[in-house]
Structure I
Amino acid sequence: MNYDMLKLDNQLCFALYACSREVTKHYKPELDKLGITYTQYVTLMVLWEKDDITIKELGNRLHLDSGTLTPLLKKLESKGIVQRTRDTEDERNVYVKLTEKGLNLKDEAINIPKRISCIPGQSQEDLIRLREKLKDLLSTLEKL
């Protein structure tokens, strides 16, 4: 039997996982200055694009379930960055809205993508192509 398919180095999933961890690790010093984690950062990025959205919409954009999102939002709420409110007409819907502090963090975070995107040995064009390929892969996987 050929067990090559079981070798770690032959796994796409592991290459994506390890790369994701390394990229996230590079964000940490920048995000520590803001007092937020990477997951909180991407959550804020969604809210900076479109504020006052339902938890369901936020979860869809982040590919996170409510079991992961709820504690994350509680943490952001305890830091005074977001506010959650129940829909008065349909209590099943909970909306997430940035506070003034959350809005102000956008100005502090504005240069993070530029500082992180400078990866030695990788051109900006290569990184854009990689991002687009990964988005295509994600789209394909979502349809399965």
Structure II
Amino acid sequence: MHTREWLNTEDRFVPGAELFRSDRAFTVWAYTISHSQLLLRTRTTGHDGSTQSRIDVLFKPVRAMKLRVEYDGLVIRCATQPEAERIHAENTGITRDARCLILETAGESDYVMTHAVGWQADLESDRDASELAGFAPGTDPSRILK
């Protein structure tokens, strides 16, 4: 199993459109200022000890964000026009070309202002490096977490 999607063109970001949905739990796995990358990841071991696929979601470059550490189920959608205006008002100085994406979980929402988002599902370990993100050696989660 290996699926991959990368969204970085204007036609893929329609206001209000749902981009990604999963019932799995996601954790903020890594963020680097140098490359402005935010990586959310699922665990590969289920609560019952079973092995599950790994899903990585990468936002790049990130201009602003309001996040929680964990998401129990995750929906990513494009902000509506009123939501985008509110987010831009909260983040003065951020260029208008950054796309406002809404992250929803359990009836609550956060956001990421970014230029691109992508995800990949594979059978790698949650400790392995992401194929989507290139982290500098000193901040590479696979080095830190081994």
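For the reader, a short list of remarks on this structure follows.
- Answer label among I, II for the case where distance in nm of label points 7 Å out along Cα→Cβ at positions 6 and 110, calculated from the coordinates, equals 5.5: I
- Looking across I, II, the calculation of helix-only ellipticity at 222 nm (-39500 (n - 2.57) for each DSSP H run of 4 or more, over all residues; to 500) that yields -20000 traces back to I.
- Look at distance in nm of label points 7 Å out along Cα→Cβ at positions 30 and 54 for each of I, II: the largest one is in I.
- Structures I, II, by Cα Rg over 2.2 N^0.38 Å: label with the highest value: I
- Read-out mean count of other Cβ atoms within 10 Å over residues 86-93, computed value 9.2, structure in I, II: I
- Relative contact order in percent (Cα under 8 Å, 6 or more apart) - structure with the largest value, from I, II: II
- Between structures I, II, the calculation of distance in nm of label points 7 Å out along Cα→Cβ at positions 62 and 126 yields its largest number for I.
Readers should treat all values here as calculations from the given coordinates under stated rules, not as data from a laboratory. None of these values were measured; they are calculated from a predicted model. Cβ atoms are built from the backbone, for glycine too; each structure is taken alone.
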